[in-house]
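These are the structures, in structure tokens.
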Structure 1
Amino acid sequence: MKKKESTKRSKVVVVGAGSFGTALATTLSDQGHHVTLLARDATIVEAINTHHENPRYLRGVTLPDSLRAKSYDEGIDDGDQVIVLAVPTHAMRQTCQWIAPKLTSTTMLLHVTKGFEEATGYRMSQVIEEECPFVPRENLVVVSGPSHAEELSRRMPTTLVAASRSKKTAEFVQDLFMHRYLRVYTNPDVIGTEVGGSLKNIIALGCGISDGLQYGDNAKAALMTRGLVEITRLGVALGADYNTFSGLTGTGDLIVTCTSKHSRNWQAGYLLGQGLSLDEALRQVGMVVEGVKTTPTALRLAEQHRVHLPIAAAINAVLFQQKSPKEAVADLMLRSKKHEVEEYVHESSASWQYP
């Protein structure tokens, strides 16, 4: 029997009117929820409310008439029950400090940000928990998965994962988003969901560099496969469940980010492979490339946990140590001999902490 879409409507605020925040707001509006999208730029607010488009981040996409935008100055209302944080990693702590006074013990707080805080190495849920102590941990949800805003906003079939310590909360968010073009799965592994979504950006930079060098499919397959090993290696060391990395927020997100020209990280890597400097590549992409800041942060975490990340180290050398992409690839190919299969804890360590 075909599953009916959820009929329960919620009041949702999406903080951050970038491409993915706008795409999620579109989906939630299509689902019939009462959605407000908060934007810093007054011209974006006007464009959404008047012309039903976000020309800066999703040019050519018609947004629902029911979607309303507000400026950050107008803030969050006391009655807003679900808040989705769709801001870059560098803005997460400040955003949480700004919204914290409006939050209560019944607020449902979601985030869709992929990356670590540069100064602390914290995952985004750790930043949120530190700055929003009034929100119970079981009310915090990570929404992640293989999803380009350009496709989701055009109602193309997409899958996501809602990860929470609470089964009830994860299932609430699953119902919140489920639509004829968006399928949502649940997962209790918050750490693995965040780590997979963050580290895949590093590997996407590497795949872009490889494509920019015209190295072909063999090299990309090797980068993605061995890159997944590095993601899993560090993720397990940080407390993630091994099995999460074979799912949508691991393998799935890695595939879509490493193979699509929609990916900002792939785009930046491609330009580096073509010979542009990092500053030139970032300027040409024109939007936040999270993998650039994630790379050195991941290496610091790896050092703390005594984990070896040779691909990430090679990409870091290209980004920040003026090593040529060709030289970095040669160094990877000429490393000491290794066995392919590594030992992991195969038993699932993930379970719901709350009913």
Structure 2
Amino acid sequence: MRRIVFAIPGDLRARTGGYGYDRRLLAEFARRGVAAVHLALPGGFPHPTAAEEAAVAEIFERELTVDDVALIDGLAYGALSETAIAAIAAPIVALCHHPLCLESGLSPARAAALGESERRALALAARVIATSPHTGETLIRDFGASERRLTIARPGTDPAARARGSGGAPALLAVGSLIPRKGFDVLVEALSGLADLDWRLAIVGGAGHSPQTAADLARLIEAKGLYTRVALVGELSGEALEAAYRGADVFVSSSLHEGYGMALAEALARGLPIVAATGGAAGETIADSAALKIPPGDVAALREALRAIVSDPALRARLGEASWRAGQALPRWDETARIVASVIKGIA
């Protein structure tokens, strides 16, 4: 089997679902004895500077040989210049978490440019890996990816202890980077109409990817008079993140689009009842029996669902049982790594 050179832009330690997927793949490759190395790319992707684009071409030319396989994270791959792709001597496997042009907050011109760039790049890949059936279907339908060359490798989820809850007023938990796509403003707007109910919300996620979004969200919380009930906790990991899940009563996702929804899977693994927007793959990641599902961006529908779940302990218990059952059937990381390795092994 060829050596895997896994090209990833930015800081591999970043606490996002995509970087988490990449870290776990590398760890599983090492555990399985698969020859794989991490190739660090500049952090400006998917909006690289001209200097970063030139540097990437040089990195590829220097580090890759015809005997390798270039596994390239989609955060960079869909935005690579033609010059950078031409510098890759190895066959390419593109790993797409979700199409770059579907990120919220892009100008129409930038979204169109990324869409065209991603179509061009995918046509040059020997294989394409998508992290959910929904994302795979989108790549085939809208980006010209070959169904024959595309494989689904869902993220794994580690087994976890069941959440215990807060023991008091319903504790709502939302997890995700503070970026426009996560729709936390929609969540705050929805909760602003539930002042008559007793609840608390913790939003766990880093502000580094979009400081303006984080600042706007803090101002919105203040303007709605929710500063004593909504906490911007910041980025958590390890036991601190586990404690946040363990002490929650309800998991809420207001995301406008998910390529899979790893935080949703983590909530399922802990048996949390869920309220979730169905943007992208989120609707297929969670079972209907485990969640109240609402259209993405719909403040009124989200408010209604939150009112129902906060007001009704029996509903929370029923959804929680279904969530726990669904969580036990989620794929594990060894399965994800096996699928990706088999794709690469099949390249002549």
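Of note:
- In this comparison of 1, 2, the computed figure 16.8 for mean count of other Cβ atoms within 10 Å over residues 139-146 is attributed to 2.
- For distance in nm of label points 7 Å out along Cα→Cβ at positions 75 and 243, the highest value in the series 1, 2 is held by structure 1.
- Here percent of Cα pairs over 16 Å apart, for residues 171-274 alone was derived from just one of the structures 1, 2, and that gives 55; the source is 2.
- Each of 1, 2 could give distance in nm of label points 7 Å out along Cα→Cβ at positions 147 and 315, but the derived value 3.9 comes from 2.
- When distance in nm of label points 7 Å out along Cα→Cβ at positions 43 and 179 is worked out for each of 1, 2, structure 1 gives the greatest result.
Computed from the coordinates by the stated procedures, all read-outs in this text should not be read as laboratory data. Owing to the predicted nature of the structure, the values given are computational and were not obtained by experimental measurement. Cβ atoms are built from the backbone, for glycine too; each structure is taken alone.
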